[in-house]
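Some structures to go through are shown next.
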Structure 1
Amino acid sequence: MVKTKNVMVIGSWAFLAGVVLAVVLGVIGPMSQTWTMLLVAVGLVVGLLNVTEKEVMPFLLSGAVLILASALGGNVMGNIPYAASILDSLLLIFVPSTIIVAVKHVFNLARN
């Protein structure tokens, strides 16, 4: 699938804005359902628009490591202020984006 420059720019900005928003919301504290759904939507946009075919394997590897580290690191880093909530917020972005990229990759493998 060929990506245009505009689509890549939207995906890049969505990724950057999502990570910054996740960190800010993690510091602020408990999130409402609206913020949670917004971070999930950003993750979906990142997964759909931001990862090219050449970047799939590095993205999946880093996404899997980040998901594991965030999910398990929340307990370990619980004593550091805001660390657990920031990691939880990052999970809301990276879980959907990693799932989307993995599913797209499986379809590409099945097609070829």
Structure 2
Amino acid sequence: MNHGIKTMLFPVKDAARAKSLFGKLLGIEPHVDSAYYVGFKVGDQEIGLLPNGHGTGMSGPVGYFRVDDIKKTLDTLVEEGAQVLQPIKDVGRGAMVASVKDADGNPIGLLQTP
């Protein structure tokens, strides 16, 4: 089952500057503030800043669809012609992410949480 886009990740080069900008934009402090990830919770939406995002090939924001079965969803998208950008990866606490590129070059993120 797909629960829609619940997470938007933004690659950033200057985490402190981006954290300040997004904090003012959203009117809240981050609930996660580490060297690898800065996360803001807005309702049931997660807005994440990735200081190393550009180094992993991200060139802009990516929406992550929350799915119940990341492997099945990834396999289905590949069968439909999508190309894997990031294979399934455990990012901690049982969360798994992956991303693909559709035929038009659009990145699509997948997120499975416990």
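None of the figures in this text is laboratory data; all of them are computed from the coordinates on show. Predicted, not measured: the structure shown is a model, and the values here were computed from it. Cβ atoms are built from the backbone, for glycine too; each structure is taken alone.
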Taking distance in nm of label points 7 Å out along Cα→Cβ at positions 19 and 59 as the criterion, which structure among 1, 2 has the greatest value? 2
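So FRET efficiency 1/(1 + (r/R0)^6) of positions 35 and 75 (r between Cβ atoms, R0 = 25 Å, to 0.05), computed for just one structure, reads 0.65; which one of 1, 2 is that? List each step's numbers first, then the result.
Working: 1: 0.65; 2: 0.15.
The read-out was computed on structure 1.
Computing helix-only ellipticity at 222 nm (-39500 (n - 2.57) for each DSSP H run of 4 or more, over all residues; to 500) gives -6000 for which of 1, 2? Spell out each step's value before the answer.
Numbers: 1: -28500; 2: -6000.
Derived from the structure labelled 2.
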Highest-scoring structure on distance in nm of label points 7 Å out along Cα→Cβ at positions 43 and 67 (candidates 1, 2) is 2
Origin of the value 26, where relative contact order in percent (Cα under 8 Å, 6 or more apart) was derived from one of 1, 2: 2
